[in-house]
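Colleague: Several structures are given next for inspection.
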Structure 1
Amino acid sequence: MWKRFVAIGDSFTEGIGDEVEGIALKSWVDHFVQLCENDIEYANFAKRGLVTKEIRSQQLEKALTFNPDLVSLIAGANDVLKGRWNHQAYKNDMEFMIDTLSKTNADIIIANLPDFTVRLPFSSEKKQVLKEQLLEANEVILSLSREYKLHHVDFWNHHLVNDNTLWSTDLIHPNSKGYVKVAELIFSSLPVRDSSK
């Protein structure tokens, strides 16, 4: 089983949102670690508001220094939602991070982006633009996942995206219940590892 887990990304991994149903607001990372059968050291360097190039410049080196055997990288939502989408720049930054992390021999979790447009109160024209950009990001993510044999988590097609009880009032971030479900989905997508390793 993994012994050192590091997470990098934006607010989705940092874990901001609403507390509901008496469930404490924690990152999916905290819930994920609780699902692991063994004691696992972990660090969550994710920070709200960052676009992918900022995650690369501010978090990648920290992640490497932690010497992980498991890494999660979920990025791209802010590139789209902040109107800063650049397909080639996103591809370059993601590929650089994945290539660098893969050289550590750590297992890498990557996830495509959920369809935020199903809830956001935007015009149909703006929703279409955002959706197209999200799909472009997800194409990059899937391509890298296949090339580097990553653990790919599919948020786009998962039913939790359409379950409004799992999302905060800002319509972008999961709530405390949602982060539990996110952790369960990510954990269940990983292969079972021999706990003696």
Structure 2
Amino acid sequence: SGDSIKGVEDLRGKTIYSVGKGTTPEFSLNYILAENGIEPGTDVNIEYKSEATELAAILSQADNAIAVLPQPYATVVQAKNPNVRIAIDFTEEWEKISENSTLVTGVVLARKEFIENNTKAFESFLDEHQASTMYVNENLEEAAKWIEEHGIVPNVDIGVKAIPKCNITFIDGEEMKTKVGGYLEVLFNANPNSVGGKLPEDDFYFIR
């Protein structure tokens, strides 16, 4: 809330509210801050809450409060409180500081044995998955109805506004390997246990 934050540097000396302590949201936030020369806990104070609803309450009650919210929840909060604005896009900031990775929030996982025994079916699934991401981005009204029906957003209007901000994409092949691998490396450097103690080998990635 408020208009004091224009970029990452403006976070220096402030208090940020977030969720996900000890998990990827914390590692991602710390990475973006550190790469911009801001030391978490020293140059900026970060207070972690257990639920995003707590962050929404803070934003509604305090002027110039700063919180890290995922989409589509951020758009839901904005709809309820016109004083809340998006000051920093984490995906954009990540891409500014890391050419060989991206801020990954969703992947497709399958057992190696299953893929080997059902390669054509799995590739067909990936094709349909790619088509579905394109369809959602190109048909906002219809997609918004679906996500409303599943309780992800409270109404269609918010869904229409939120979908373009959700960065719904499909990446496969070598590009996927590079970007996911780079992201996992960031997590590993922050906390090796976050990726199982070691970075995955090449056969972790399915390349068609």
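Colleague: Suppose you compute relative contact order in percent (Cα under 8 Å, 6 or more apart) for every structure in 1, 2: which one lands on 29?
Modeller: The correct label is 1.
Colleague: Further, regarding this structure: Rg and Dmax of the Cα atoms in Å computed as 18.7, 57: which structure among 1, 2?
Modeller: On the way: 1: 16.0, 53; 2: 18.7, 57.
That value comes from structure 2.
Colleague: Matching task: 15.2 is the computed value of mean count of other Cβ atoms within 10 Å over residues 126-133. Pick the structure from 1, 2. Don't jump to the answer; show the numbers that get you there.
Modeller: Numbers: 1: 15.2; 2: 12.8.
Answer by label: 1.
Colleague: Upon calculation of FRET efficiency 1/(1 + (r/R0)^6) of positions 54 and 118 (r between Cβ atoms, R0 = 25 Å, to 0.05) from the atomic coordinates, which of the structures 1, 2 produces 0.40?
Modeller: 1
Colleague: For which of 1, 2 does semi-axes √(5λ) of the Cα gyration tensor in Å, for residues 78-165 alone, calculated from the coordinates, equal 26, 16, 9? Could you put the intermediate results ahead of the total?
Modeller: Numbers: 1: 26, 16, 9; 2: 30, 21, 11.
Answer by label: 1.
Colleague: When distance in nm of label points 7 Å out along Cα→Cβ at positions 14 and 174 is computed for each of 1, 2, which one produces 4.0?
Modeller: It was calculated from structure 2.
No value in this document is a laboratory result; all are computed from the given coordinates. In this text the structure is predicted, and so the values were computed from the model without any measurement. Cβ atoms are built from the backbone, for glycine too; each structure is taken alone.
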